[in-house]
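The structures come next, written out as C-alpha cells.
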Structure P
Amino acid sequence: MELQPVIRQVFPKISNLAGPMMTEGTTRFIVVRHPFERLVSCYRDKFEDAKKDFYYRRYGETMVRRFRTLPSSISTSQGRTLLRQVKDYVNNPRTKDFIALRDNPYANPVGPTFIEFVKYVVTVRVDDEHWRPYNLHCSLCYINYDFILRFENMYDESHHFITYINQTEKIKPRWDNPTKDGATNIDVSSQYFKQLPSYLIKLLIEKYRIDFDLFEYSYDEYLRLASDYESLS
C-alpha cells in the first residue's frame, strides 16, 4: 500500500478541540518549511507540465481556464473544445499526438504556468493541504508542540530528534525526493519567483504572514526577485 493511506488508518485526522486531549502523553512535533519553497515544490511536483493528471483534473484545468489569456479570435465554444483536447491528452498522453495541440493556447504549456498557479492560490477560498498555511492546517493554537523541525535542516534535526526519543535502533531516516528534477531549494525557487510581479508576491506574503512570523522565515529576498522590482525601487 502507499504510505499516505496507511498513515490515515493508524493516525486518523482529529479535530482542533480533540487534539490536546488525544495527544496528551505523546511527543508532539511538526515539520515546517519556508512557505515559498514549499509552494514551488508543490507546483513542480504536481502541476508543472501537467505531470500528474489527478491534480490537473482537480485544480490545474481550472487554473488554466481562469487565468490564461486566449486570442480574441477564439470564441467561448472554441475555447471549451480546445480545453477538452488538452484534458484528453493529459488523461491519455500515450495515445494522443501532441502535435495536434501545437496551436492550442491551452497546451502552451500544458498545465498551469507558475503565475497561473499562484493566482489561483491567492484567490481560492478553500486551500488544498499541499499549500494551506501551517497555522490553518496543523492546529497550532490548540496543540502545544514539543518540537519544531525545519525541513531545510532535516537531516541533522531528524537525527537529533530520533536520538532524543530514544528510537535510533528502530527509525533510520532516509531522503526520498519525489520531484524528478531534484529538490526545491532557494536557488530553484528563486527562478520561479523571478516570473512574478511584485503584487502577487505581496499577496502571497499576506497569505503566509502568520507562518513567516511563527517560524521566523524571511520573505525579503523573494520580494526583491519580483519581475518589476527595479521599476519600484
Structure Q
Amino acid sequence: MSTIADNIANVRQQIREAAQASGRPPEQVQLLAVSKTKPAGAVREAFACAQRDFGENYLQEALDKQVELADLAITWHFIGPIQSNKTRPIAEHFAWVHSVDRLKIAQRLSAQRPAHLPPLNICLQVNVSGEASKSGCSAAELPALAQAVSQLPNLRLRGLMAIPEPSDDLALLHQRFAAVRELQDSLNLGLDTLSMGMSQDLPVAIAEGATWVRIGTALFGARDYSSKA
C-alpha cells in the first residue's frame, strides 16, 4: 500500500469517526482531495483508491492536470480565488466552484457555462472570521448575493464555503463553523452543502455540519509553493 493510499484510508476513518461521534451518517460527509501543487501522478494514485473528487486552487495548474488525466473520470472542483478574466475556463472545465464571493463572478460563470454541460454547482464563500486578508462575502452581504445567484440560469447554488482563521481554540472553531451552518439555514433556499473543514480542523467542521471536507496535506503531504511565487 502506498503512502497516499494509507493517508486516504486514515482520513476516511477520521471522517467516519467524526460523523458517528456527532450522530451523523458518515455518508453525509464527502472527501474533497485538495491536489494543488501536487503532480498529476499523485492525483492518479489517489484515484486508484476510489477518490473521485479533487480540488484545485490554481487555474493553469488545474487545466494542465485535466489534460494529463483526461482518461480518468474525475470530478474537478475549483476552490481558489477567482479573477474576472479566469471565469470562462473555470465555467468550461469544472463541475463545482466553492469560492464565489461576488455577483459579478457568478454572472460571468453562468453566462460562460457551455450549454451542453449541466449547471455549475456553486458554493458562496463567506468570510466568517472577518479577516481582511481572506476572500469571501460578509454575513451581511450574503442574503442578497445568495438570492441573486440562485436565480442565475446555468448555476446551481448548493451551499456555503468558509475558511475560518486557524486556531487551537476548539470552542472558537465550533463557533465559526456553527455560524456558517446558521447562515445557510437562515437563507431558506433549500441548500444542501457546507464546504468547510481542512486537515487540522476536520472533526470540528463535521460536528457542525460539514458535507465536504477539503483535505490536502493529510493526503498528499506538505506543499511546495516555491513554483507559485
Structure R
Amino acid sequence: MQDQLFTYPDPDDPYPIPAFKRTAFLKPLITNPLIEVGDYTYYDDPEAPEAFEHKNVLYHYDFLGDHLIIGKFCALATGVTFIMNGANHDMRGISTYPFAIMGGSWGEGFDIDAFRQLSRGDTRLGNDIWMGRNARVMPGVTIGSGAIIGAEAVVASDVPDYAIVVGNPGRVIRRRFADDVVERLLALAWWDWPIEQITRHRQLIQGADVAALEAACQSFSSGEGA
C-alpha cells in the first residue's frame, strides 16, 4: 500500500494563510536576540502581527538581559502582552521613583548590577499553550506546556503544565487532565516529533485517546511506520 502524501506549513514562512495575514508565525518575524520562539507558534492580530516584539513585549531592555522564551505550537490571541523586568522599580528605598534614569546628577551612585539582581529572571512558556485575548504575563513567570490562559487574565505566578488560568490575579481553576495523564503527555512531547509524524498523526494529537497516541509514538520510534 502506497504511503499517503502529507503536506504541512513552512515554519519559516510567516503567513501560513496567505489571504489572512492577521495570523502569523512569530519565529521568522523575531529579530531581537533576547526573544526565542519555537516553530509554528502564532500570533493573531488584525493590525500588525509583525510588530509583536515591539508592541507586545514591553519594558524589554538589552542592559537587563532577560529573555522571553516561547515554545512550539503556541496560539497567542490579539493583545497578548509580556511585561519584562524593565518595568520593575526598586522597592528597597523610601521612594520607588526612578531618579537615576532621568539624567543629571540624579544618576550619581546608581548601581546597575544591584538593580539587575532585582530581576525576576527569564519569562518562559512551554509548548502547545493557548493564550486568550489581552492576557498579560508578568516578569519572570513560567507557564507549563499544554496550559490555557483565559482572556484578560494577568499571570503573575508560575502555571503548571496543562492548567487553566483565569482572572486578575490569574488563578488556576483546574488541570485539564489527571496528574498521571499529564505525565504521559509530557513524556510523549508530541511537539518535538518530526513534523512528518506530527502531520501523519494530527488527528490523534487533536483527539482525546492518549493510549492511541502513545501507540503511534512507539510505532514510528521503532521504525515500524504508522
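Among candidates P, Q, R, the computation of semi-axes √(5λ) of the Cα gyration tensor in Å, for residues 36-75 alone that gave 24, 12, 8 used structure P. Looking across P, Q, R, the calculation of mean projected area of the Cα convex hull in nm², for residues 108-147 alone that yields 3.7 traces back to Q.
To which of P, Q, R does the computed value 0.05 (FRET efficiency 1/(1 + (r/R0)^6) of positions 4 and 116 (r between Cβ atoms, R0 = 35 Å, to 0.05)) belong?
Source structure: R.
To which of P, Q, R does the computed value 19.5 (Kirkwood radius over Cα pairs in Å) belong? Going label by label, the one that fits is R. From P, Q, R, which structure was relative contact order in percent (Cα under 8 Å, 6 or more apart) = 12 calculated on? Going label by label, the one that fits is R.
FRET efficiency 1/(1 + (r/R0)^6) of positions 52 and 212 (r between Cβ atoms, R0 = 30 Å, to 0.05) computed as 0.60: which structure among P, Q, R?
P
We did not get these values from a lab; they are worked out from the coordinates using the rules stated. Predicted, not measured: the structure shown is a model, and the values here were computed from it. Cβ atoms are built from the backbone, for glycine too; each structure is taken alone.
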